[in-house]
Structure I
């Protein structure tokens, strides 16, 4: 320590500051560094201001008329009915058998969330007025300049979109932008949740779906780094188009420069679209990479019990706010491969309430058991504790569930069970799992650390033993009769 102090003093003396004390020297360095940071931030602000000025000029260019491409229908499934192993065959011998596979779909990996073109540092101005709103049952708050009001912003929109963009980019909404980005981080919001939150904030602030509310949403979304386009209907009503990395099913889209754009809160067709684009903008992702921190609204308890292992009986509750969010989530695929849609659901972590309540109870039962036994317990639990029903009878269309949805809703089908089972095995036993997609059926396969008998698929030199949550009463290694593995796809999941 003394050598370090001596070195600093010698450096100070070498720079002509020999008369300074160490504390004075340190204080001066801090001031110089703070001044440097402030100058850098000023440069960032000036850069961002210039970019927004250029953007507002592009908004003056002709908005070209364009019709959407037809919505891509969600692949139709003709789900196979579940089968039950006859009681007299539950102890039949299991043989090792490698099953052929047609295709292996590699894991889909999330990208970092978009960021503003210039850093938006947290702004500490306690005198600003605050505005409170609720998103997915979660109370949130942002700050707005006291001089800002819905009426003022609506008047700015009425003067013209370029004029509005220039006005709001002058700095008065930077505190709001800083707070919105802070909410994205605080609540671990995925891109879809962030866009939905901005829309909720804006409509709550304006008291409805006005042009002012849409422009505020568009400005915040754009300044956060997301790729979007402004458009208008024939009557002049404004529309926000958001770019997506994913092909979203059942929604018409506009293809612009090789990227698909989808309309927010708009179900018409013909639009006039602005050519204005923002530098370094990035499309929205539909990955949910972390549990989102919605406020807890606990559902009524539901009893789930394994038929074979009566100790696997649990009172299950989930966060209804997470369920409400999942209800808005659009089904999608990546890279044109429909198999990736199952991975989007299966790779989503469970909500914090489920992890804090159900998981410890499951762990207590599985503790002390071998890996093979633990997988058997979880498999029978998912097979027999949940009631099977076809999606078209319950929902009127095919709908995949996130893990908690299978625990919440009274019925689920094969893909829902496989998604839940894959999540439980990875979270509780830390084993690799793949999904096996046959035509009209989804099952799983687990890579065991020890040798396990049964049907298996070989993926990258690793054996994954079949576990079918819809083949009721089946043990690990038993494939449901009638499955044609020569046409199946193996979907790799993230661990």
Structure II
């Protein structure tokens, strides 16, 4: 076991009060520059407990500054970058670049933070937040300006190459509106917290009162900072459990629920982000499914498809989308990508897995040597639910036809195998118990897929055959 694992095990024995006390002590030492304990590994080991308790944190200067970016930080590292998301991995090289360009100013602010924390660890840091944002905005602008120079002798460009340079520009823009941006988000949080619509920082529903608050602040931001106001919408979008709800703010701002009007505003990047997320979801479905590769777990594929349907239907519900508009065409393209992946060939492979509940021998004869293999019935039912998902929710998205054909073929094969098994009952009644288990499993699947009583009919035919051999 490595040292970090040993540390996690040891600190995992602490109760909540002890974990918070240790975290506070370590953070104060780090902020004061008097570390006697390894702050990073200790805080990493305590991270899960701190998320549960959510105590007031004691920031160092970098954390104090990065608080302004919290709504936009992600563990993802998309290429190209996604509007409104900044990889956490960018923060350390960006901060190194800041310290390289303005070391004296950073050190001076760090001294101010130490003094404030010495007086009051929690309130002191909070009182310095606005000043830290103001100074950091200047530092970030200097970094962005240095990166924009055709030639530079400073190693800033080595720290922030390619996409990291793009991230640095976004950081500078967000920090330039940090104070009004955080004020607007806090106002929304108060409304949603009062309505119990926030859970672990995730916004469960963007209620009308929250939209009113956001609209007022968005308009103020737009008037003062122009296009940068879009980061308010993007920051909120990042926290929504149903991302398409951000379009409610778009409607409130434009007074029209039409994509051609919204897409022509600075808010258009938000709609474009939602469309891009939808396209990404369909591409992930396509990448997960391969005619030659192993079948993905059907539950996992069902979850991906359900999320795709949720996002697509939510987007259509929140915004009027014309089929011939760029956004409308993008949605149709995403549907085609996903629907092409979930084709008849893939569905036939799943139906063969489902038919393991009524196994056959290599020559096609019924195998009455054993009851359905362990796990085959849950697998078959999961595949049945997947096919239902495609025929019911997939109807409006172009997924239903291939699924209906697969269901019909599956039903026909189950009927054929049922007839073979009933014939075996008459010829070799000693296998009746095994045959009954197989037919019962097939009947359960039929009852899930068909509303025509064929499952009950299968059981009655078997009962009649068994009575005839008694």
Structure III
């Protein structure tokens, strides 16, 4: 007996499975799942008898549309656009109300600081910097999240989201990723940090890493203010339809671009640093059911909205203090903020932006919501976060500072593709326990954002379009 005899049966099984995979081109896991379902189907036909004269149930009729090749994808896009429109249109008034209350309390804080004769710099750092930033982030983030997360949870409770995973599973499998990644991607629309945490539903460590590293390519509600403002004043002002509806349409197109890049990066990662075969998604479609209002409210508001807002506040507070310091400490006649923007200007011009825009994105690392306010503070030299009364006033400020169609277009692309916010980076580190993967989560979207914007800007310069 040879020394290989004890493992001969295992070796034979391995060789047989390899020959099956090589001969069919199909991963073994898929073959196993397919054989199981084929056998189950044969067994069912032998013991289960259906009365074809009975009418099809309403649930089966809905599924014939929802998971069909013809109607499944258009329905997903329609629902996605509807959710965005409801979020955009519904958040405007509550955001203004919350902002007016919180900024009014700023005057109270200022009065208290005057009563105790606090130094001007302390008032600036704590009130005009830290508190004003917290007020802005809360006013901008809270209303969209309280609309988006309940809508998302409602679709989840109805049983629709598993059907979205079913529809997209084949596309994710071609990218050698897991179909469950689409569920984590959907969660990223509300907040990328929540999307990263939701990757816990993926069993494979490799596929979970792929989902974590690519979740940033779907825009969270922190990036919506920048995308909505720019799309509204540069892309929709000449059209006669509802501005919020058009903004939702443009953002939907940007989301589709983000999804396409998600597939491309997932495919690239799965063939380089995260090689491996995709696991099969064995998904039993749940029945359609009536949502439980209490459960929807708790999961969307307590588990998601409050959780994300708390993390955003933790990282936004020091960012506000730092921004105020940079805007109010001068080198000669120039603030540190303006001086740094001047240093960044050549790099920013190469990608179709300017130094102030790139500086705003850098300072917006703790919370994407403060990018536009920081940009306005820099352009207007106000020394504190600034909000204008209307989009028309915002457009005048941007045009006065040299904005063109290329500036607007590349700013939207950069906002879509650039590095994750600090809250998301903290979530990546917590979920992976690795500085290496946290760094990869930062550098991959950063490199893609700079590359895409550089190519578009240089083509526009070369063709004389900008």
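Comparing structures I, II, III by Rg/Rh (Cα atoms, Kirkwood Rh), which one has the largest value? List each step's numbers first, then the result.
Working: I: 1.07; II: 1.11; III: 1.05.
If we compare Rg/Rh (Cα atoms, Kirkwood Rh) over I, II, III, the biggest value is for II.
Quick one: Cα extents along the principal axes in Å, for residues 195-370 alone came out at 66, 44, 36 when computed from one of I, II, III, so which one is it?
Values: I: 64, 39, 28; II: 77, 39, 22; III: 66, 44, 36.
The structure behind it is III.
Rule-based calculations on the coordinates, nothing more; no lab input. Bear in mind that the values here come from a model prediction, so they are computed numbers and not experimental data.
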